[in-house]
Structure formats: C-alpha cells, structure tokens
Structure 1
Amino acid sequence: MSEAPRRLADPDAVAQAIVERLDGHIVLGLPLGLGKANHIANALYARAATDRGVSLRIFTALTLTPPKPSTLLEKRFLGPILERTLGGYPELAYAQALKAGGLPPNVEVDEFFLQAGVWLNDAEVQQSYISANYTHASRYLIDRGCNVVAQLVAMDERRGAYSLSCNTDITLELLKAKAEGRSAVLLAGQVNAELPYMPGPAELAPEAFAWMLESPEVEFPLPGPPKQPVSLVHYAMGFHVASLIPDGGTLEIGIGSMGHAVAHALIMRHRRPGRFAEILAALLPPDDRLERHTQPFEEGLYGATEMFVDAFLELYRAGILKREVDGAVLHAAFFLAPRDFYAALRDMPMEERAKFQMREVGFVNELFGPDHEQRVAGRKKARFVNNAMVATLMGSVASDGLEDGRVVSGVGGQYNFVAQAFALPEARSIMTLPASRTGREGPESNIRWSYGHTTIPRHLRDIVVTEYGVADLRGARDETVIAAMLNVADARFHDELVGQAKSAGKLPNSHRLPSHAADNRPEALAARLNAFQAAGDLPAFPFGGEMTPVEQALAPALQKIKAAAASKADLAALAWKGVTAGRTGSLTREALERLGLSRPRGIEERLYARLVRGALAGD
C-alpha cells in the first residue's frame with residue numbers, strides 16, 4: 001500500500017502529531033455511533049486534560065456508553081450479557097468525564113444526537129446539545145471550523161485502500177467540501193480488523209488520510225447492542241405496518257424491537273401468506289377500508305435508509321430485499337448492530353457485500369442533487385417507518401424530546417424521511433408508537449390532546465400506527481384526523497381525550513366512537529394474539545440473539561417487573577403471584593439459578609425471587 005498517510009502505532013503519537021499540525025487548536029469531528037476512533041479521541045482528550053494550552057472542541061453524535069445497571073436484579077441479569085455484547089469496547093474519556101461531573105475548561109463536547117435516555121438528567125450535556133437534521137451536521141462542522149476527523153476504518157491490503165465502512169454519513173460530505181475548497185479538514189484513521197470492509201463509495205485511497213493508527217494494541221471488539229425482545233404490542237404494530245408495504249417498493253426502518261417486528265411480519269407474509277393474513281385479520285377493525293398487502297414479494301423491496309440495521313439483513317436472507325437500484329439492494333449512511341451482523345458482513349463475498357452500499361447521509365436522506373431524477377425513480381412506492389414517543393389527536397408527533405425541554409435522543413433523519421414521503425409520488429410516512437405506557441403513577445396515554453414538544457408538525461401528518469390499528473391522516477380535515485386518532489388510542493383514555501377535543505370545538509358533540517374501539521385494551525390485544533404466540537408465530541426473539549434460552553425467557557419477565565415497579569400495588573400483586581404460583585418448573589428454577597436467587601438471602605433477594613416467579617408464571 002502507498003505510504004501516503006503517516007502510519008503510527010501509538011495513539012499518543014497521533015495526538016501529538018495532530019496538536020503540532022493544528023497549533024493546539026483542535027476542532028475534532030467524531031462520527032456518529034460506531035465509527036469513532038476511540039483511541040485517538042482518548043489520546044487527544046488526555047493531552048488537553050493535562051495541557052491547558054491545548055483547546056479541544058468535539059462535535060459528534062451518539063456517543064456509546066455501556067449501560068450501568070442500577071438494581072441488584074439488573075446487575076445480575078445484564079452483567080454477563082453486557083460482557084458478551086459490549087465487552088472490550090474502550091470507553092470514551094470525554095463521556096466518562098461528563099458522567100463524573102464535568103469537562104476541563106479547555107474541552108467542549110457538542111452532540112446533535114444523544115444515546116436515547118442516557119443523558120436526560122445531565123445538565124452539561126443537555127445545555128450543549130445541538131438540535132439539527134442529520135443532513136445539516138456536515139454544514140455545522142464546516143461552520144465551526146472542524147479541522148480533523150478521527151474515524152475507525154477497515155483496511156484491505158489487496159485492494160490497496162481503506163473503507164469508511166460503518167460511517168460514510170458525514171465524512172464523505174466533509175471530504176467533498178475539502179475537494180471544493182470549503183474545508184481544510186484532515187482525516188485521522190484507526191484500523192479495526194473487525195470492521196467490515198464496505199466497497200464502493202465508502203472506499204478511500206491512502207492519500208485521503210493524514211495519519212493512520214494501526215497496531216494490535218489498539219484493536220478492540222466492536223460494540224454490538226443486544227437484541228431486544230419483541231412484545232405483543234410491537235408485533236401488533238409490525239403486522240399493521242407490514243400490510244402497508246407494497247411489493248416493488250422502497251423501505252426505511254430503524255433499530256430495535258419495532259424494526260424486528262416489521263421484518264418478522266414481512267418474512268411471514270412472504271413465506272406463509274396464509275398465516276400472515278390470519279394474524280392480520282385478528283388485528284383489523286371490522287370497518288377497515290385501507291389498502292392492505294398480504295401477498296408474497298415477487299419484485300421485492302429496495303432499502304433507502306439512514307441506518308443499515310440487522311433487520312434488513314434478515315429481509316435480504318429471506319429473498320425480500322432484492323430490488324436493485326444502481327446495483328445495490330440497499331443504500332445507507334451508517335450502521336450499528338449486534339455483533340453477529342458485523343460477522344455476517346465480513347463473511348460475505350466482496351461482490352455480494354457491494355450490494356449494500358454505504359453513502360453520504362445527504363444521498364439517502366434527501367432527494368435533491370445532480371441525480372435528483374434518478375433518486376426519485378429509484379425510491380418508488382416508498383414507506384418510511386419511524387418511531388415516536390407521543391402523538392397528538394391532531395397528528396403532530398414528538399420523537400426526540402420531552403415537553404420540559406430535555407432531549408431524549410435527537411431528530412436525526414426523521415424529518416428528512418417525512419419530507420421525502422410528501423415529495424415522492426406514492427410514498428407514505430408511517431409513525432409507530434404504543435398507545436400507552438406505564439408511568440410512575442400507572443398507565444399513561446401516548447396519544448394526547450396536546451404536547452409541549454414537537455418533532456414532526458401536524459401539517460406533515462400522514463400515517464400513525466399503534467397496536468390498535470392504523471390512522472390514515474394525510475390531507476384529512478381536523479375532525480376526521482381526531483376521530484382516526486381516537487380509534488387507535490387506548491380505550492382507558494377515550495373519555496378524557498374526547499372531552500378535550502369537544503371542549504376545544506374540534507369534535508362535534510354528537511361524535512361517538514365505534515363500538516370496537518372499546519376493545520382497545522391490553523388484555524383484549526393479548527387475547528387476540530395469545531394463540532399465535534403459543535403456536536410459535538410471535539417469538540420474543542425472531543432472529544435469535546446473544547441471550548441463552550433462559551435469558552430470553554427472563555428478558556420479557558424482567559420487563560414485567562420493571563413495569564410493575566411503577567406502582568406499589570402492581571408490584572405487590574406480582575410478588576403475591578410468585579408466592580401462589582405453585583410448584584416451580586424447570587425454566588423458573590434455571591432462571592432463579594441464573595440470577596443467583598435459587599437460595600435467596602435477606603429481604604431484597606427473597607422479594608426479587610418472588611417477583612421473578614410471578615413474572616414467569618402464566619397469566
């Protein structure tokens with residue numbers, strides 16, 4: 001390979017070279033999520049922390065911090081799993097400093113997307129958050145004078161090149177700006193052998209880098225967020241969403257349980273259309289008039305997605321993700337996934353891997369550009385599926401923050417995909433959210449009359465999906481929108497919501513909900529789906545996972561305990577259920593053994609043992 005970049009084996013040497021080159025004034029760009037060169041970032045932080053003459057301003061997003069279990073139960077359950085999925089990942093020094101109480105005066109950290117919920121109560125992080133569309137991040141980096149990016153890269157000796165792999169998103173845009181004379185940014189790479197080498201636009205020649213850190217001493221296992229169990233609520237939403245996706249279309253989905261639910265439903269539709277139709281029929285209201293798609297895929301789907309999640313790989317394996325656009329079945333801007341996802345990409349032949357093309361975020365999240373017409377033509381019949389936290393009766397959505405101003409995560413590319421849904425012919429934006437959640441004082445509706453924070457405004461309302469159905473809102477008058485949202489809301493909150501809408505004069509006093517809406521209750525939903533779950537059609541982990549069978553059974557059980565903890569009465573009822581559960585079965589015995597509760601000692605352990613028995617007992 002060319003000797004264009006200065007190759008170094010010591011991160012401190014890289015930091016020293018950067019400090020000297022930039023005269024101690026460093027505006028450091030770190031890629032979102034996985035692509036950070038942690039050792040270089042930590043060396044620069046250490047230098048600034050001990051030398052007040054060095055100024056370090058970091059602009060980044062999605063700083064990965066391993067969760068810190070709080071309760072005894074969480075520690076015992078999560079400890080071994082976290083070691084399997086995140087063990088060996090070098091924590092970022094600036095994140096550790098923030099959690100410990102603050103940064104040195106010569107160091108600043110600005111993020112435009114936060115790890116969900118992690119920094120909710122950290123004033124310094126909340127105050128330095130930058131609200132931005134993902135597509136605007138490179139512009140803000142340039143405006144702030146970003147002069148170096150430290151990025152994790154893959155290397156291929158045979159090809160004589162490096163790959164930006166998981167994070168082409170912003171780096172490609174910065175390099176384009178540099179080529180056009182709009183930026184003087186320098187690129188520092190850190191080679192990681194586990195990072196899949198992604199060919200195509202992600203590839204860079206050696207001369208693109210000023211420095212390259214490469215040594216066995218700085219190798220580390222990639223972090224792989226563990227798969228989360230898919231609940232019946234998510235499955236109900238997933239089957240509704242899957243029925244809205246036409247063959248030959250375009251798909252965007254996100255990480256986590258919702259993406260897995262949609263992918264599982266699509267695969268069932270493709271392989272077992274009869275069973276898919278049965279489950280869907282159990283969920284549909286009697287007056288459903290929406291166009292539903294239940295047939296297998298012939299032309300298949302194409303992925304145009306900000307994030308390449310493992311669910312897309314499952315759709316590819318199932319023969320669904322197969323419609324090619326410019327030689328690719330998927331275009332994405334970044335990836336972060338469980339560790340088996342990285343291994344699957346590494347094991348693919350290079351020509352097959354090339355079908356998953358990593359691009360700049362502006363290509364995926366936007367339509368405008370010199371190839372505008374080709375983008376529009378490729379993204380036919382698009383369905384952009386995104387998650388929300390709260391929706392209002394008039395169709396606005398809050399996905400990234402609370403009404404007191406605190407940021408949960410960030411808008412990311414959500415607005416971009418909603419805008420695309422309105423700009424593209426035959427495209428739709430689909431927002432998913434559970435109709436309710438368990439709060440500190442019991443059940444709370446996620447559908448409100450109003451909410452003090454908005455991510456997607458009401459004039460961009462389109463499709464909203466809850467476990468109770470689909471609200472088609474596009475182009476509808478307010479009265480119709482409110483009625484549709486009420487029809488998918490939890491029945492326990494209908495009276496309050498209807499009263500608020502009528503008091504505001506937005507719903508006629510004569511309005512009555514359809515009789516079937518009274519069944520919008522968790523117990524009624526479970527009754528519709530329990531038989532399918534018992535038959536194995538709705539597994540908690542549809543695509544396997546990092547957990548053992550016992551841990552897979554424990555995960556939803558611990559979610560029950562966490563939900564019950566919001567109410568003393570619910571917690572007591574669950575504990576009593578554990579006392580009266582009868583003879584302990586083999587699964588429960590193994591679960592208690594796994595948690596070190598087979599012979600509980602003290603009040604706390606005895607309470608937890610009863611709660612676990614209660615959560616594992618049949619309803």
Structure 2
Amino acid sequence: MQKRMPFDIAKTESFYDKLGEWIGDLFYDVLPEAGFELRDEQIYMAFQLENAYKDKKVMFAEAGVGTGKTIVYLLYAIMYARYTNRPAVIACADETLIEQLVKKEGDIAKLEKILGLDIDVRLAKSRDQYLCLKKLDLTRNTDFSDEISDIYEKLPDFVHSVGSMQTFEKYGDRRDYPALSDEKWSEVNWDAVQDCFSCEKRHRCGLTLHRDYYRHSEDLIICSHDFYMEHIWTKESRKREGQLPLLPEHSSVVFDEGHLLEYAAQKALSYRFTDYTLETLLNRLMENEVREKTLYTIDEALLDNEAFFDAISQFSSLSQGSEKQMITKHPLVLKTCRKLLSTLQGLEEELVFESELYVINEYDLKIVEEYLEQITYSLSLFLQELNGITWFEEKGGERTLVIMPKMVEEVMREEVFTQKKPFIFSSATLANQKSFDYIASSIGVDDYLSFSVTSPFDYDDRMELYLPKFKDADIEGKLEYILEEIRKSEGRALVLLNNKEELAQLKKKLSGAVPYPVYFEGDEEISTLVSKFQNEEHAILCSLHLWEGLDIPGRSLENVLIFSLPFPPNDPVFTAKKAGVDNPFTEVDLPYMLLRLRQGVGRLIRSEKDQGTVHILVDEDIDTNVLQKIKEVLPTEAKD
C-alpha cells in the first residue's frame with residue numbers, strides 16, 4: 001500500500017492543481033468503478049474544499065445526509081497532511097463517535113481498500129477513557145469482585161517489571177473492557193485527583209503509552225471536540241511545565257458536527273470543584289507527619305467544605321432532563337463559601353512550611369497544591385458577579401460546583417482562528433435560515449468560506465414518517481406505542497431519548513417483553529454496543545447521545561423512534577442563553593429542538609438502499625405553529 005502521494009508532482013507543478021486532478025479522477029472514474037454512486041453534491045463539495053485548503057481559511061461545509069461529505073474531507077485532510085508532513089486532526093462531537101470513523105465498515109477502511117492507501121490513523125481519547133494504575137491498586141483493596149481482579153490479572157507483564165522496558169504494548173483503553181459498566185469503570189479510570197506528571201507509574205501507564213503512540217501519526221489523529229479544546233487551553237501551561245501539548249503540530253482541523261463546537265469550548269474553559277476530591281486529598285495529607293497547626297487547618301477545611309456543599313445542596317433545584325442544578329446564591333451559600341476560601345488560603349500558606357520540612361510525600365503534596373490553587377480560584381469566581389454560568393451536580397455520592405464562561409468567542413478568535421491553517425466545519429445543520437453568521441459570531445470566526453448542499457436521497461420513496469399524539473404525561477401510552485412498533489419492525493430499531501428518566505422507564509418496559517437483543521447506553525462501553533447493534537439484524541439500541549454521528553446503513557436499522565421532542569433542558573446553561581435574547585422560545589428552545597430533531601431523523605437513511613420508518617412522539621396539545629415548524633424541517637410529509 002502507498003504511504004507517499006498517490007500522484008506525481010513535478011517541480012514546476014502546483015500541489016493544489018495536481019490534487020484537484022486526482023480528486024476529479026477519483027469521483028468521476030475510480031470510485032464509481034468500485035461501486036460508489038457518482039454524486040454531483042460530493043463533487044461540488046470537493047472543489048469547494050480545495051479553496052479552503054489552498055487559502056488556509058475557515059470553511060462552513062453544510063452537507064445533507066448521503067452527500068458523502070466524510071470521504072471528501074478525509075481525502076483532503078490526508079493529502080494535505082502528507083504534503084505538509086504534519087497529521088490532520090479530525091474532531092468529532094464526542095467520545096462516543098470517534099470510534100465510528102475507524103470501524104471496519106467505515107469510510108477510512110473503504111478508502112484504504114479501494115485506493116490502495118495505507119492510512120495512518122490514530123485515536124486521541126480523553127484521560128477518563130484510560131485505566132489508572134494507582135486507582136486500580138486502591139480499588140483492589142476494597143473491591144474484591146471478579147471484574148476488578150480480571151483487569152489487574154490481564155495487565156501486560158511490563159507494568160509490573162522494575163527494569164527498563166524493552167518492548168511494550170498499548171493497553172488500558174476503555175474499549176478494552178467492553179463488558180464493564182460505566183459505573184464500574186469509574187472506579188478504575190483516570191480522574192482529576194491524579195497527577196500524572198509526578199506519578200512513578202507514569203512510564204508504564206496506558207494513557208502515557210497511548211499518547212506517545214498517537215502523537216506519531218503521519219496522516220490522521222481523531223479526537224473529540226472536548227479533547228481538541230482542552231489541547232488549545234492547556235497547550236502553553238503544559239509547555240511551561242516541561243510537558244508536551246496534548247496534540248502535536250498539525251496541518252488542518254476538521255470539526256465534524258461542527259455546530260456543537262461552542263459548547264465544547266465552554267466546557268474546556270470550565271472549573272469543576274468536587275467535595276469528595278478535596279476530602280480525599282486532605283485525608284491523604286493527614287496520613288503524613290505534618291505539624292499540629294497544619295492538622296488543625298485541614299480539619300477546619302474539611303468541616304468548611306462539608307458546610308459549603310450542604311448549603312449549595314439546600315439551595316439548588318433540579319430540572320428534568322439535566323444533571324445541572326440551578327444554584328440560588330442565598331446568604332448562607334455565600335457565607336460558607338467565604339469561610340471555606342479563607343481556610344483554604346490559610347492551608348496553602350501552611351503547606352509552604354511543610355514542603356521545607358520534607359515530611360509529605362512529594363506526589364501527594366504536588367497534587368494538593370495544584371488542586372488547592374484551582375479550588376481557591378473557583379471559589380473566588382463563584383463569589384464574584386462574573387459573566388459566567390454556575391451550576392451544581394449531585395451524582396454517585398459526589399457533589400460538584402461547576403463554573404463555565406458564558407461567551408467564548410474572543411478566546412476562540414485569539415487562541416484558535418489566528419492559526420494560519422484550514423479549519424473545516426462539517427455538518428448537515430450549520431446554517432440558520434441559510435446564513436452562517438450565527439455560528440461564526442458565536443465562536444469568534446470573522447472571515448470564512450461557506451456552502452450548502454442538500455441530501456440526494458428520495459425520502460418520499462424511502463421513508464415513512466409518523467407524528468403520533470399522546471396526552472400530556474401519558475408515559476405508559478408512549479411506552480406501549482414504542483413496544484408495539486418495535487414488535488412490528490422485528491427489532492431493527494433505534495430509540496432516541498432525552499433524559500435518564502425516560503431511559504430507565506423504557507428499560508423497565510422492554511425487559512423480557514421482546515425476543516430480540518436490547519442494548520441500553522451506559523450498560524457497556526458505547527462503541528461496543530453500537531457494533532453489536534450493527535452486526536445483529538434484529539437488535540434494539542436505546543440511547544441518549546446518538547442523535548448525531550451514528551452511521552448504520554443496511555437492515556440493522558429500519559425504525560427510528562423519538563420518545564419526545566428534544567427541547568433543551570431548563571438548566572443553568574440554557575437559562576443563561578435565554579437570558580441574553582428577546583424571545584427565549586423562538587431564539588433558543590425552538591432552534592435547538594429543530595436542529596436536534598433533524599439530526600435524529602437523519603439516523604435512518606444512510607444509503608440509497610436504506611428504507612424504514614421514523615416515529616416522533618408528540619403531545620396532543622402541541623402548539624400548531626410549533627407543529628408546522630417541525631413539519632417544515634422533516635425530509636418527507638408526516639402522517640399522524
């Protein structure tokens with residue numbers, strides 16, 4: 001297979017001219033001969049992308065389902081990577097989707113086979129997708145289950161050796177433990193309490209080995225939006241600490257499902273403060289021979305920490321469909337916050353003295369100092385009337401305060417789009433009423449290229465679409481409808497839900513009610529569930545997060561059931577968005593719902609031969625104007 005350019009370039013010839021000729025030959029001759037349909041939309045998109053790469057510009061590429069946009073951007077990204085000798089980055093919407101590009105039925109595998117290309121593609125996953133050896137050791141002291149024992153027993157031999165490693169292998173990826181539930185995985189994966197840089201197991205750590213591996217990719221590095229934004233925000237600080245940035249120098253970036261990048265940028269800039277984390281770190285400190293004054297300050301901090309989170313918990317309210325609780329800044333919340341901040345600042349001063357006595361484990365001390373710095377900064381922000389969004393989360397016995405910036409466009413403008421390289425935003429839903437100005441302004445893009453192409457599929461012929469109506473809160477009626485439609489289609493169904501409550505109710509309803517495999521998000525690693533669903537013709541997949549990016553052509557998916565309209569949750573993030581507009585429903589709620597609905601409906605028809613039904617369950621008292629808006633964005637006429 002070829003690693004070099006699949007076409008020759010003379011010294012007097014332009015790379016872009018030769019690339020354009022090669023792309024043209026592919027789409028007009030090579031790919032059709034291999035069984036690919038010649039699509040005008042795909043060819044148009046290809047030559048639009050050439051301008052973005054030639055001029056190193058931002059491009060918003062809105063292309064409907066079936067236009068073959070993934071193959072187009074992959075070809076340009078790979079060839080440009082080889083031309084510049086730097087890999088391209090493909091950033092997907094989230095961690096659940098990055099495996100989709102490299103699956104054996106995916107577009108990269110197809111290009112390798114048809115074009116004889118040896119494509120070097122490697123995945124860059126977030127830290128919580130990897131096993132932590134330190135956490136595994138701690139968990140083994142309290143959890144004696146076979147699942148935890150199996151993880152330890154299957155570690156590579158070099159993990160336990162004390163000499164230098166002669167050979168090593170990648171290990172510890174979440175995907176290596178497909179049968180492990182998300183809850184069990186959280187006992188052994190990386191978390192914010194770990195300080196990898198000073199860990200003595202670092203050079204035998206699966207995360208470290210994976211990072212070293214993907215940094216040497218020659219063609220493509222695939223990551224999530226969150227990961228790319230974390231790379232941007234931590235790049236300079238990692239360099240100052242003597243660490244490599246998360247990603248190597250790269251030639252271009254493709255943001256798949258690019259309409260979701262703004263939220264990833266906000267998340268990457270957020271501060272998270274968890275009660276359990278501070279408690280764990282301070283208890284670890286107390287195991288060292290510290291001075292009595294330091295012990296007293298630690299005790300005081302633990303009490304203040306509990307009082308602060310008790311106050312937040314008392315004055316926070318939960319909204320359905322979201323784990324983000326709205327915080328009321330009651331005087332008690334502010335009082336306990338100030339007290340905790342004062343105590344932690346005092347503890348920071350005490351630790352300066354302790355560090356000079358060398359009685360505290362260096363690893364523990366470094367973690368505590370770094371985390372205290374983050375916490376005191378977070379508490380200071382919380383006390384200010386800042387231009388940000390705060391919320392409270394409570395799950396698995398942990399309580400977390402989150403502070404997120406409201407507007408990120410200025411930071412994005414300076415840190416991302418000043419780089420002179422091609423940035424491609426790809427999605428079926430980028431424009432708002434045929435304009436890209438809304439998304440451009442929200443992420444700090446001042447100058448861009450753009451185009452839109454519609455789907456070539458005949459939806460009227462291939463899709464039946466239903467809008468059954470139910471009385472408000474008739475959950476049982478909706479569950480019965482879902483069950484009946486699944487039986488009619490003999491499985492082959494994707495059920496899309498909006499919150500964990502709906503998922504739990506459906507799980508209870510389907511348990512033992514159908515003779516087909518039923519897979520629920522969260523029960524196993526997500527890409528494993530998707531693979532099982534795709535390879536079993538009569539299975540059912542129930543998910544909260546697969547509204548976009550899921551690509552399963554063929555008979556495995558012939559029935560998409562949308563349990564309820566995907567309006568945004570009434571949580572602090574969307575409350576803040578609504579506060580900044582004149583008409584919250586028409587400017588925030590409705591556009592969000594319509595965009596997500598289009599994405600969900602788009603899961604059904606993925607190829608010319610696909611066919612099936614889509615069911616969107618709605619309330620019988622739905623506003624007629626909203627119902628009309630829904631019908632306008634659907635690809636075919638809906639039946640009641």
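What follows draws every value from the coordinates through simple rules; no lab data is involved. Quick caveat: nothing in here was measured; it's all calculated off a predicted structure. Cβ atoms are built from the backbone, for glycine too; each structure is taken alone.
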**Prompt:** With FRET efficiency 1/(1 + (r/R0)^6) of positions 36 and 180 (r between Cβ atoms, R0 = 30 Å, to 0.05) derived from the coordinates and found to be 0.70, which of 1, 2 does the value describe?
**Reply:** 1
**Request:** For the read-out helix-only ellipticity at 222 nm (-39500 (n - 2.57) for each DSSP H run of 4 or more, over all residues; to 500), a value of -11000 was computed from one structure; give its label from 1, 2.
**Result:** 1
**Fill in**
If mean count of other Cβ atoms within 10 Å over residues 124-131 is calculated for 1, 2, the one returning 20.6 is structure 2
**Item:** Label whose coordinates, when distance in nm of label points 7 Å out along Cα→Cβ at positions 380 and 580 is calculated, return 6.1 (choices 1, 2)
**Value:** 1
**Item:** Answer label among 1, 2 for the case where relative contact order in percent (Cα under 8 Å, 6 or more apart), calculated from the coordinates, equals 18
**Value:** 2
**Request:** Work out which structure the value 1.10 belongs to, where Rg/Rh (Cα atoms, Kirkwood Rh), for residues 68-171 alone was derived from one of 1, 2.
**Result:** 2
**Item:** For 14.4 (mean count of other Cβ atoms within 10 Å over residues 196-203, calculated) the corresponding structure among 1, 2
**Value:** 2
**Of the structures 1, 2, the one that 0.15 was derived from, the read-out being FRET efficiency 1/(1 + (r/R0)^6) of positions 292 and 388 (r between Cβ atoms, R0 = 30 Å, to 0.05)** = 2
